1. With mean projected area of the Cα convex hull in nm² coming out at 13.2, pick the structure among P, Q it was computed from.
2. Comparing FRET efficiency 1/(1 + (r/R0)^6) of positions 20 and 76 (r between Cβ atoms, R0 = 25 Å, to 0.05) across P, Q, which structure shows the greatest value?
3. If FRET efficiency 1/(1 + (r/R0)^6) of positions 44 and 220 (r between Cβ atoms, R0 = 35 Å, to 0.05) comes out at 0.95 when worked out from the coordinates, which of P, Q was used?
4. If relative contact order in percent (Cα under 8 Å, 6 or more apart) is computed to be 19, which of P, Q is the source?
5. A value of 11.0, 30 was derived for Rg and Dmax of the Cα atoms in Å, for residues 60-99 alone; which structure in P, Q was it taken from?
6. For which of P, Q does distance in nm of label points 7 Å out along Cα→Cβ at positions 132 and 164, calculated from the coordinates, equal 1.1?
Structure P
Amino acid sequence: MTSRATSATSEPALGARAVYLQKFQRNPFRNREQERVRQACFAIIGLGGTGGYMLENLLRLGAERFMIFEDDRTTLSDFNRQILAIDKNIDQPKSESARSRASAINTSAILDIRGRFTKKSKLPGADVVLDGSDNIETKHLTAQKSRASSLPYVFCSAQGTRGIVTVFHGYPFRKAFQLQNPKTSAPGPERYKRCSSITCPAAMIAGSLAASQAVNALLKKAHIKAPQAIFFDLNKENPFWRAELG
């Protein structure tokens, strides 16, 4: 009891920088890499099943700056898969629940809350974009805006026990998912249905993979690049594989 109390009272005296270094010293980064993660701005689209785990992982990796696009509230139907879905957050804005969660991990974390991601949304100052939305229209829009701003776009999707994660660096999103083109007769976004069911492990794995790939892209480490993608199905004996989109 004495040791724990001493640690708790002495921590603030270390200073914010020293506390940060102690919290995240076990991350396998060089000092300059950890500082890059700390200073970078991660834009997260949606804080649902996958988006909440993106935020959690990035916070644990030492990220402090976030641009959050979310305007939904927590409901009872979120409890089977969303990390922010706890009783005290019912009917509360997910963005505010995320702010509270972030502060509980790192009081220096800054969340710039920007509401729903729309055609008018912009990504000023973002270094990487992570997509935790639940519909193909928003994903397509996010991919377009990321590409226009020359930002790495981390695609993430999970449904049932399955998931897909990849990072776009200019590869056409339309081509990857065979979306309708005015010059062709290819099917449009309506062919992709919204997720009707998903397990927590699938959401957690997809969101965690997305966060790791986002940091690797930021630090120019090896990561998956579209049209290649990481696929998984937790109902398979060998649940992970790599394949090409489009």
Structure Q
Amino acid sequence: MGISEIIATARAQNRLILTEVEAKEVMQSAGVPVVETRLAETKEAALQLSEQMGFPIVAKIVAPDITHKSDAGGVRMGITNSTEMSEAWDDLISKAQTSFPGATVHGVAIQPQAPSGTEVIIGGSQDPQFGPVVMFGLGGVFVEILKDVSFRIVPLTENDASEMITDIRSYKVLEGYRGNAAADTKAIQKALVATSDLLEGNPDIAELDLNPVFAYGDGILAVDARIILKENN
């Protein structure tokens, strides 16, 4: 399904928040590498998908009304076998129904547990004065506590994206530290330009958030994605 079709489907269902599976499909179509994520609507489908993808697995509740899945107990990481997957399914569905009794639960998102890398965040939003803007920073405490991020107005050139990366105060972390490999800043640059192109070509998108994106020595991988649509005029 293409980007416009995904957005149209959400609109038809009177939703402003795309599911994580939908958001990742949009970002993948835009040219940003994302971890493979599939929706399981039944426990049997979840077991089959986890076997196909290979353990360890991450499972997340898929419900448009539950936007902060971790806070709601809607994420299970490090699932290593089918028994644990079955238990995770029961636990995720039960917690969703108990904590959000009115929520529409689509199922559970199944994805392989990606190797850890340097965590970065890529975002986008609609500024009332400047229009669409792209945001970049390091993940974890760097964005939550230090607010160490950079912004650029859409559209971005490759040079703009490169400057966004080097502008953050903690840029040296991306150059490698304590034995960690330097992050692939060229791959980050491409993802920033792709995000800019996505926002420019799809004015229905009000906000997007890729956090975390794991940056490796060779490439990047977004492991979580959130997209919010504009209110209908």
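Each reported figure results from applying straightforward, stated rules to the coordinates on display, with no laboratory input. Note that the structure is predicted; figures quoted are calculated from it, not measured. Cβ atoms are built from the backbone, for glycine too; each structure is taken alone.
1. Q
2. Going through P, Q one by one, FRET efficiency 1/(1 + (r/R0)^6) of positions 20 and 76 (r between Cβ atoms, R0 = 25 Å, to 0.05) peaks for structure Q.
3. Numbers: P: 0.95; Q: 0.60.
The value was obtained from structure P.
4. Numbers: P: 19; Q: 23.
So the calculation was done on P.
5. Numbers: P: 11.0, 30; Q: 10.0, 29.
Computing Rg and Dmax of the Cα atoms in Å, for residues 60-99 alone on every structure in P, Q gives 11.0, 30 only for P.
6. Comparing all candidates, it corresponds to Q.
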